[in-house]
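Alright, structures below, take your time with them.
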Structure 1
Amino acid sequence: MIQGKIKLTYKCGHTAEGEYGSAIGTREEVEDRMRSDALRRLCYECKVGARQYRLTTVGIDDLFGEPLEAWIIDNERWNGWVMPYFTKEQAEIWFERQRQVEGATVEFDEAKDAYITVLGGNDEESDDWPGMDLMLGGEMRHVYPIGAGCWTWDEQSVPEYKCPKCGKSDALDVQASIWVRLLQDDPDNLETDLDEAANHDQEWGGEDPMLCCHCGHRAQVDGFRNPNAKNLS
């Protein structure tokens, strides 16, 4: 086994020290291959910097609540699922939900700067999610690739409105103003027809009534606004 260290020059012009261990070829042949390969690649820092991260919201399914903010790369996928990077604040929110829904065991190792998760009980294998510094949104941020390459994360939107009582957003009714065609075929029994109206617009605003069909909570539309809904573009 041939082992050693070598100073490499990369395609970007940066240099770095590399280690090698090989049982094939002479030391000169191994080092020549490494130099040739380095000249075709960017160094680690430039490779990371060239990746285009985008801030969005991701989730797994409705059981875990609203989607969370995370950074992703559009062309970086695992079996079609996005691979997110979370700030510690967002990671803590996620793990609290995971504890409640799945009974997961989650610890944070200060020495490793890593979250350690055990799903399905203490007899299962653990996963480590170490922190890293990435250039995101024009500044260096410390993030954690929670479940990246393992869990079925999907890009999801945060609803603009949700019930402030039960937290659901999929069955909200709003009282809107609409146009209908007045039918006067029978003067003693006036009727209206929605489909016959020339104008099919529906108008409603922040002071109109809204109803949550899950829990029955009623309030003005503005009272249902989701404070977590943000424009991330």
Structure 2
Amino acid sequence: MNRSPIKPKLKPRKCKHCKEPFMQERFGQSICTTDCAIKAALLAQKKKIEAAKSENRHEIREKLAKFKTRADWMREAQIAWNSYVRARDAGLPCCSCGSMPEQKFGGSVDCSHYRSRGSAPHLRFHLHNAASACVKCNRFLGGNIAALRIGLIRRIGIEKVLAIEQNNEPRKFDIEYLARIKKIFTKKAKRTAKRHFREAQMRRERELCGLGGVYPGLDQIEEYEHRDR
């Protein structure tokens, strides 16, 4: 007695591309229509091209890194570190004169070193040795060092400022260390800037509530609506 082969039972499933449910016409079908199949193929091709470009950029970056000198790494590490200090002190007044820098084209805030990079190069990456300052103090007043010292004492305390002044231990930075500085502080600057942005958004939302930083309950909202009438 010959038995007919058992056919698999087709079940409804979600389209792999549009995520809409459909009834399979054949076993193993994952895309609902021809249009979705074309779109899925184009999307896969686009992702493959982008992955190839990303891989090429990574290879080019690695090749260019081999030609960088120590001075190039020092400059890039200093830029990343300065960016973090400016992001860390965002929203604070100038550490030297106490004024709030006005936003303008070209930037209005600098990373000001208490002991300069020329006189104390071993402290160029010391976080207690720098603070955000306005362009006027940092560039046109030679750093305004006397006022910057007073500002640092107010922010971090006299003990840490004295430790900076007494730190004369020479130090040299190799390329490996500079590459780590660049990588770490680039990430820290981005994370700090995002955190400040989220905090600013929350402050604006609280101000819109009109409660000085406290979110209202339903009874308070009804009270404010009644008061506005």
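For the read-out P(r) over Cα pairs in 10 Å bins from 0, in percent, a value of 7, 19, 21, 20, 14, 8, 6, 3, 1, 1, 0 was computed from one structure; give its label from 1, 2. Working shown, then result.
Numbers: 1: 7, 19, 21, 20, 14, 8, 6, 3, 1, 1, 0; 2: 6, 18, 19, 15, 15, 13, 8, 4, 1, 1, 0.
Of the options listed, only 1 reproduces it.
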Of the structures 1, 2, report the one carrying the highest value of distance in nm of label points 7 Å out along Cα→Cβ at positions 14 and 198. 1
Computed 18 for relative contact order in percent (Cα under 8 Å, 6 or more apart) - originating structure among 1, 2: 2
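With helix-only ellipticity at 222 nm (-39500 (n - 2.57) for each DSSP H run of 4 or more, over all residues; to 500) derived from the coordinates and found to be -4500, which of 1, 2 does the value describe? The partial results should precede the final answer.
Numbers: 1: -4500; 2: -18000.
Working through the options, I get structure 1.
Which one of 1, 2 has mean count of other Cβ atoms within 10 Å over residues 126-133, as calculated from the coordinates, equal to 22.1? If you can, show how the numbers build up before the last one.
Values: 1: 14.1; 2: 22.1.
Answer by label: 2.
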Using FRET efficiency 1/(1 + (r/R0)^6) of positions 118 and 190 (r between Cβ atoms, R0 = 30 Å, to 0.05) as the calculated read-out, with 0.00 as its value, let me know the right label among 1, 2. 1
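Consider the structures 1, 2: one of them gives 48, 30, 25 for Cα extents along the principal axes in Å, for residues 38-133 alone as calculated from the coordinates. Say which.
Values: 1: 48, 30, 25; 2: 63, 33, 22.
Computing Cα extents along the principal axes in Å, for residues 38-133 alone on every structure in 1, 2 gives 48, 30, 25 only for 1.
Only the coordinates and a few stated rules stand behind these numbers; no lab work does. Everything quoted here is computed from the prediction, not taken from an experiment. Cβ atoms are built from the backbone, for glycine too; each structure is taken alone.
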